[in-house]
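Trainee: These are the structures, in structure tokens.
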Structure 1
Amino acid sequence: MKLKDLAQELGLSLTTVSRALNGYSEVKESTRLRVTAAAQRRGYMPNPAAKRLALGRSGYVGLVYPFGPNDLGDPSFLTVISGLRAVLEANHYELLLISEAPDDPIQSYRRVMSSGLVDGLIVARTQRHDPRLALLQEHGLPFVAHGRSELSAPYPWLDYDNELGGRLAAERLLSLGHRRIALLSADLGLTFAWQRRAGFMSALQAAQVSPQPQYLREGVFDRRSGYQAMGSLLELPTPPTAVLVDNNLSAIGVLRQIEERKLVLGRDISVIIYDALPPDTLQSKHITIVQQPDLLGAGRALAELMLRRLQGESPEQLHTLLQPLLVDGPSDGPVFSLCS
């Protein structure tokens, strides 16, 4: 059935029927209900291309993401996506996942912008100096950053207080008597890694504990690098007594290394991990973590920010900062005599 046939059946103009089906506010509620009921009764399905043309928008919000082998199995990532998708769908938008080219991410964004596929973009894993955000600002395509960056002009963002999270973890280990504390960080060009390291360092400095360069490792962002970094720390002449791992992707490798050496968590070595481990990890219920709570709510908040930006709201007020929590577990404890 065509839109023209539906309009003729109802005795209404094509414009009125189209506007009723697309939710225009100027259409009377009684007319909108009559049109939608007739469309459902007759099985009318609008042509997506015609609908996009009529509304002047694609109906898609894109998420360009540097997908790795573990991302689609990461429950934290999938929970955020679930909240994001639900709110967008309720507001007649679809979420389009787009893989970012690892060797040329800027080209990925240029391709998306030139295609006209999306009305706006969610930008994940922001960098301290992020050329992707600068490009989007220059182009004028609405976007929301999942994380902050150092840009000259205001932009919409949602982030957790990563600096606070790093500080809470370090203060916890310091309170347990640890002074030889290691930090395993992702690439410090990533905003979250830089922020978590800043919080960690500020806590050590406040306690008048000098950070030891051999205990600070960068670029640890998957299971293999976590396994290797933890092994090298334990091989030091004076190994650390405690470790903060700033991401859950590398944490599984860290824990595997400790398990293979038959060390007891919370006794032989203390470990705190940023973010929860996947539920199929055996240690997932026995780790002290810095938790980013309500990931489903974070996804919903991202979608709300995106919708407000698409409606033309100024980016100056489109900011959301969420607070992390330190969740106790038995993986950290007082310095054990064999380690000191």
Structure 2
Amino acid sequence: MPTTITPEQIQANIDEIPRIRWSHIPTPLEEWTAFREKIGGPRILVKRDDATGLAYGGNKSRHFEFEMAHVKNQGFDTLININNFHSNQARVAAAGCVKAGIRYILVSQGEIERTLQGNLLLVKLMGGEIHRVSEAEDAMAYAEKLADKVRADGGNPYILNKDWFPEIMGTIGFVEAGLEIKAQLEALGVERVHAWGLTGRSLPGLRLLAKNLDLDWKASMIKYSPSDTDQLRETMVRRSKQGAELMKLPIHLDPDDVEIIDGFHGGAYAAPTDAAFEAIHLVAQTEAVILDPNYTGKSMSALIDRVRSGGFTKDDTVLFLHSGGLPQVFAFNEELTAWSRTIDD
């Protein structure tokens, strides 16, 4: 496929989109030789987006640079967000509100009796107002009531979960991250990679960049919940179309541009798995890098499974996206401790 746009044009188009800059970018691209020796298989390069810097970092730091400018420029003074009790996104949204000078209210779903720990604790430390609701409650209705209260008090609330822009902010951020990776791979003399991760916005953003520049990058996205795969493909394509239009890219994604891998989510969103716990321990004990139980641990468990089943050769190069999520380790401290004891025994 001939390229019709240059990297410089793509960066210039992204630079036209409002943002509030805070991320430590470009993030490192490092090679994990000790881990490769442990599991065998391909060359493994890791994009360290756990090192973006804002409130323990993560890929969503890039996302919210664009989101908070979007909110701020529309005159909102309060951001209301609905997400799971362990959510990385909820933490980075809180950090973004601190940077933008906006009030933050989180409707935290599930595990309402669980100790304030991990990401939820960080939200509290950053001044976020937390309302904990059960999975059975209507979180959107609850958020709407909170918005009504903010308006009654003279504020101008924005409910993150009702807007279109959060759907594509990650795609924008990771088209730009793809430009970073392209330069880093060229410095290493690497042209062909297989991108690997568990992100519904970031990894498709890398593939969108590759498709527009005709780069030899495959991509595999591991599902984090037992959602419908066809629907996930439709969502990915829709986001790529919206993002391509905003970034003035000539090409968007098709349904088969990203391999979607099932079977590693544990049967439910945020369900811990033994395979993820093994992956966390292997990486920690070979590279001194921490993965989380819900996202990077599960995506790494899928990669380990692919390597062990002979899905890669020693001549292949895998680009693993470390999307952050470190505070989730502490939210799942009891589960990780119990698993470690089974190994010690």
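Trainee: 1, 2: which one has semi-axes √(5λ) of the Cα gyration tensor in Å, for residues 100-155 alone, as calculated, at 17, 14, 10?
Mentor: Corresponding structure: 1.
Trainee: For the read-out relative contact order in percent (Cα under 8 Å, 6 or more apart), a value of 18 was computed from one structure; give its label from 1, 2.
Mentor: Here the read-out was taken from 1.
Trainee: Further question: Given that P(r) over Cα pairs in 20 Å bins from 0, in percent, derived from a single structure, equals 31, 59, 10, 0, which label among 1, 2 identifies that structure?
Mentor: 2
Trainee: Here is a follow-up. Comparing mean count of other Cβ atoms within 10 Å over residues 204-211 across 1, 2, which structure shows the greatest value?
Mentor: 2
None of the figures in this text is laboratory data; all of them are computed from the coordinates on show. Being a predicted model, the structure only gives us computed values, none of them experimental. Cβ atoms are built from the backbone, for glycine too; each structure is taken alone.
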